[in-house]
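Next up: some structures, all given as structure tokens.
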Structure 1
Amino acid sequence: MKRNWLLILGLCISLVLAGCSGSSSESADEIKIGTVFPVTGNLALLGSESYRGVELAVKEANENGGIDGKKIVLENSDAVDADAAQSEATRLINKEGINLLVGSYSSGISYAATEVAERNGALYWELGAVADNVTDRNYQSVIRVNPPASSFSVQHIEFIKEVVTKQLGKSTEEIKLAIAHEDSSYGTTIAEEAKKLAETEGMEVVTVQGYASSSNDLSSVILNLKEAQPDVIIAVSYINDAILISKQAEELGYDLPVFLGSGGGHTLVDYQKSVGDLANGIFNMDFPQYAINTEYTPGLEDFVAMYEEEYGEAPRSGHSLSNYMGMKVVLQAIEEAGSTDVEKVREAAMNIKIEKGTTATGWGVEFDPASGQNTLSEPYMGQWIDGELVTVWPADVSVTEPVFGE
């Protein structure tokens with residue numbers, strides 16, 4: 001009798017654990033997808049903006065009947081940092097029984113959450129974080145739709161070679177380049193790749209200034225840039241340090257040379273609002289923004305209208321657009337897989353082929369089967385002109401020519 005009770009107890013425990021750590025995101029009438037974004041804390045502005053893109057893609061799909069008649073449901077989390085990302089991803093997978101996750105805007109958050117997905121047999125779709133190490137590990141549990149950080153550096157250097165050299169009347173080898181970057185994996189990756197590529201092209205890298213994005217004083221960075229006298233600065237910043245660089249440069253009497261931002265803070269309307277006219281002339285390499293050639297980005301105008309109707313304001317950055325486009329790819333893969341089974345969804349994703357110039361971002365889709373990285377996504381160069389961030393390069397997406405000061 002005692003043995004029987006022990007067997008029954010063991011069976012009950014097994015059933016409870018199976019219910020808590022289910023391996024399927026799908027039920028009879030719903031498909032659950034977990035989200036891992038920072039929606040409070042220091043990263044909340046772009047984290048919540050990224051989430052809005054995911055939310056709109058899901059709303060649009062549900063209004064069109066969902067997937068095979070099943071409603072798509074988002075199970076949300078607030079991953080304010082890497083530690084929270086690990087715990088929240090673990091909760092979504094093992095407690096909520098969700099095996100498909102999307103995120104996450106921040107590279108540190110993405111790196112931590114994807115480690116959890118790898119250990120637990122889930123599939124993690126990255127729609128916004130750019131650090132190369134997210135996909136460089138060649139995890140079969142990770143698929144990234146957006147471009148990696150190294151592509152920002154590639155495009156920076158190409159822009160300098162194709163556009164800036166002609167404007168300055170200098171050869172590539174005569175260009176003096178400075179790099180200023182916040183020191184997380186996001187900033188460090190772009191900075192290191194930019195330095196390597198620039199030196200390969202023969203440019204002189206006169207200084208590299210790393211700093212904490214939480215710093216309240218970047219005067220030493222500004223003074224070092226001023227002393228180095230570069231022709232071009234590549235900067236990698238979040239919102240607070242982007243604002244601080246512009247304001248402290250003015251305070252210290254440093255007239256910034258050709259200044260190339262790298263997404264992050266320099267892409268935000270709040271940056272322009274904070275620094276005013278100081279934003280004019282600042283370039284920024286980033287995800288697609290909204291002043292762009294809409295013939296190359298079909299669906300963008302519909303997205304903006306949908307966003308404004310849902311949230312009562314214009315999009316705050318291109319992060320929502322990029323996450324919207326990326327989430328549509330996620331939903332396409334699930335639909336074509338006919339299942340939420342991780343292996344089937346990944347296989348379906350690897351078979352998706354979308355040409356450039358046919359999506360709301362202009363990106364195409366073709367995933368590298370080893371790394372899961374989309375090979376047909378790339379950042380574009382925008383510039384703040386008369387208080388608006390407009391796309392100026394490359395030609396396929398530009399709406400105006402770059403403007404240079406005297």
Structure 2
Amino acid sequence: MSLQKGTSNKRKIINDPVHGFITIPHELIYDLIQHPYFQRLRRIKQLGMSHLVYPGANHTRFHHALGAMHLMSKAITVLKKKGVEISDDEKLAVRIAILLHDIGHGPFSHTLEHSLLEDVSHEEMSLLFMHRLNDEFNGQLDLAIKIFTNKYHKTFLHDLVSSQLDMDRMDYLQRDSFFTGVSEGIIGSERIITMLNVVNGQLAVEEKGIYSIENFISARRIMYWQVYMHKTVVSSEYMLIKILRRANFLFSQGKDLFASPYLKTFLKSRYTTEDFKNNPQLLDEFALVDDNDVVSAIKNWQFSDDKILSILCKNIVSRKLFTTEITKVPADSIHVNEIKNDLIKKLGITEEEVEYFLETEILVNNAYNEKFKQILIISKTREIQDIAMASDNLNISALSQPVEKFCLCYLNVNREE
């Protein structure tokens with residue numbers, strides 16, 4: 001039974017399969033968790049369509065946000081023990097910032113990031129939700145918002161929320177590894193957090209933690225290729241994107257499709273950040289859209305009289321996914337044209353409509369970007385170096401270079417079922 005806002009006994013303990021017992025450390029955090037905006041995260045999958053490859057990957061943004069907050073509490077405790085000045089207000093604010101960092105995600109997380117809201121990122125949406133919650137909670141999120149937007153003078157607090165060694169990544173690598181069963185993604189977050197320190201206002205890792213950082217970067221690279229960019233995950237995500245694109249088009253042509261009223265709002269029109277700022281009701285409607293709305297619509301759209309929408313929806317429901325070819329060089333243009341011609345002939349569609357059944361894309365895996373918020377290592381002599389320079393592992397320097405692969409996804413009309 002949930003407690004209502006304003007009641008006592010809000011120091012709850014949650015049993016998390018990844019981190020063990022998570023304590024809700026403050027009444028304000030409890031009230032934020034209980035808010036419908038945050039509870040919505042229970043209905044949004046952390047890994048989009050990855051459950052079609054890894055059946056256990058049904059964990060949600062709700063799980064992840066709580067886990068990241070838990071790790072933030074540990075990091076703050078470690079830093080305070082090392083003499084880093086962090087006030088109680090800052091401690092609360094940085095935990096709120098990480099708790100709410102993903103509150104703006106739409107259905108299926110990153111998969112539909114630019115489908116429902118083409119012009120607004122999930123970070124922008126998170127900030128819009130935080131401002132709304134700040135109004136409801138009488139300005140108690142002011143400092144959390146400053147930290148989230150990196151406008152607070154103690155920049156290491158922002159780095160704990162968003163950087164290449166933040167509590168977001170610390171949690172999702174462990175959590176995604178656990179629920180997919182991909183053991184290569186396991187990282188020593190406990191060890192890394194214990195080695196954190198602040199030097200000259202910068203978040204850094206003590207030298208004896210360098211091997212844990214090397215493992216962290218390698219694990220991230222493996223998780224990208226093996227989970228986040230797994231060819232079947234990529235295939236299913238493109239199919240979902242194409243389905244929403246077709247639905248958008250049909251609505252724009254005046255056709256009315258089955259969908260929840262809240263999902264319809266965002267299928268019918270495009271909105272900008274300014275639209276959300278100027279129309280408070282729009283944010284409330286977005287807060288009512290989750291994975292369930294999209295799933296129920298797709299189940300219904302299987303029987304649409306629009307052939308393209310129907311084929312896509314039937315195939316994704318029955319897991320007849322696009323064929324995916326991932327190569328080190330771009331797909332041969334003759335091969336792509338043959339696929340297009342087959343699709344046009346066998347599906348009876350136009351050349352313009354082929355785009356719903358074929359996609360070419362470049363997949364980029366940048367496990368560590370030394371040009372963006374570097375991971376700093378503190379030597380025993382208090383010298384600060386980037387991990388790529390401090391490490392004696394040549395692989396780290398190599399991992400700082402982006403790796404590109406070329407992806408061709410298409411409905412294989414010649415495949416035997």
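Just so you know, all these numbers are worked out from the coordinates, no wet-lab data involved. Note that this is a predicted model, so its numbers are computed, not measured. Cβ atoms are built from the backbone, for glycine too; each structure is taken alone.
Kirkwood radius over Cα pairs in Å computed as 22.0: which structure among 1, 2? Don't jump to the answer; show the numbers that get you there.
Numbers: 1: 22.0; 2: 23.1.
Label of the originating structure: 1.
From which structure (1, 2) was mean count of other Cβ atoms within 10 Å over residues 223-230 calculated, if the value obtained is 19.6? Mind showing how you got there, number by number?
Working: 1: 16.6; 2: 19.6.
It traces back to 2.
Given a value of 1.3 for distance in nm of label points 7 Å out along Cα→Cβ at positions 103 and 135, calculated from one of 1, 2, which structure does it belong to? Each step should come with its number before you reach the end.
Values: 1: 1.8; 2: 1.3.
The read-out comes from structure 2.
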